[in-house]
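Derivation of every value follows stated rules applied to the coordinates shown; laboratory data play no part. Please read all numbers here as calculations on a predicted model, not as lab measurements. Cβ atoms are built from the backbone, for glycine too; each structure is taken alone.
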Structure 1
Amino acid sequence: MPVAPLKVELLAITPNALSLIYAAFRQCYHAGFVADMWPRLVAGEADRDAQADFVRKVLESGHDSPVEHASFSFAVAGISRACSHQLVRHRVASYSQQSQRYVDASNMDYVLPPAIAQIPEARQRFEAFMTEVGSAYRDIKAILEADGRGDKAKEDARFVLPQAAETRIVVTMNCRALLHFFSLRCCNRAQWEIRAMADAMLDICKRELPAIFASAGARCETLGYCPEAEHFACGKYPTLKQLLAAGK
């Protein structure tokens, strides 16, 4: 039952994502039919830097719905069930998560919070409990199997598994959903685990589609101030109330 490291891998991105978003934006402002320009876009005859510049300028105006046409799919491992419960609250998105009903957790990996890891006494108690959970799961599973539950023993034995249990999940979000996700989960106020996952996803998005994600991240980074109430602010940026009080 080792500690599971975070892994975030890109599985897929919409083909010709930049050109697709560019075409969607152009259709909003163009009298013609963008399908007529599409062959030139995918063939690379239309300058990609010009496409990116156009997309960035329209995004800056606040018009962002066309970015929904492109999406990213990620494979994520080494996150806890606690983290995945936060993740799946985000919509619009698609999730395919490792099932504890069908996957044997007898040798469960787990996530160790840094705050616990740095205190020897807390870490010792935490790891002892993880060992006991694993033992309880195996015992209950064996008892149920002996009683005739067969493969279904796992779906009942899983009730002893903790929030720290590692899970693996495939996540697909369109670019607009990702921008919203990053605005919330890259914030210092987000819990450390989902923030680490969001930061890793953002690094990939910036590399693959900089026209959309170069300036993405926590809301304060784009707003220039913290949109949280003062008692929630981390102090990196002044709050809006503080700016108004200062006459800015």
Structure 2
Amino acid sequence: MTLALAGLGALAAAYVQAATGLGFALVLTPVMLALLSPAAAIVTVTALGLELNLLVLVGERRRPRVAWRDLGPILAAAAPGTVCGVILLRALSKPVLQLAVGVALIIAAGALLRARAGAPGRAGGSLRARLAVGFTTGALTTATGVSGPPLALWFARRRLAPAEVRDSLSATFLAIGVIGFAALVPVMSRAHLSAPLLAAGIACVIGGHAVGRRAFARLDPRRFQPLMLGIIACAGAASIVAGAAGL
């Protein structure tokens, strides 16, 4: 049952992110936290996320459209953020992590809603803001496995086209995932990863991406940001419910 649920979660999560640019960790992390220990859940989500983002960037036979100017400061600040995230992962219990993820996602959804109402144009964005986004993203990557909301909020405020947002998110997720995976090495020994579960997850990610990228090609650009907002809010609510039930 654990294997089946994890596979279905990976399939759905890969489909959502391939179709919208966001949502892999938002969908999969609550599932994995419900099925596995916190360390195993975060490591598994991080590893499968690396696979998905590689598929988006190099597996679609096209040239990615990435906002490279934003990535440097974000990634520079993400590295120390991942270390802080590992400290939180070791210090906090599973229900507390689930509640923290949920609250963070609900806050991000509200911020994204406000950003849609009055966001600055493409030229905006200070270095300090980029560093803050990067640090927060890095900490969330290793503490909770959910790194998308700060990045989604940032790129939404930059008013990028949907294809640019999708590729920029994937490029950032990939780089931060590599950093986060390295930062998670100290907790690997207690993660007790399951080879069959990882194999099922890899296969389901491939299938979810194949279907999701076709859905993205047919997506109305006007529905792109509302979809991101809905994904963030729903995942946050689910994580809060799971965390509250475990207290």
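Here are some notes:
- Parent structure of the calculated result 1.7, given that distance in nm of label points 7 Å out along Cα→Cβ at positions 36 and 212 is the read-out and 1, 2 the choices: 2
- For the set 1, 2, ranking by percent of Cα pairs over 30 Å apart places 1 highest.
- Read-out helix-only ellipticity at 222 nm (-39500 (n - 2.57) for each DSSP H run of 4 or more, over all residues; to 500), computed value -13500, structure in 1, 2: 1
- Structure with the greatest value (metric relative contact order in percent (Cα under 8 Å, 6 or more apart), set 1, 2): 2
- Structure with the greatest value (metric FRET efficiency 1/(1 + (r/R0)^6) of positions 140 and 204 (r between Cβ atoms, R0 = 25 Å, to 0.05), set 1, 2): 2
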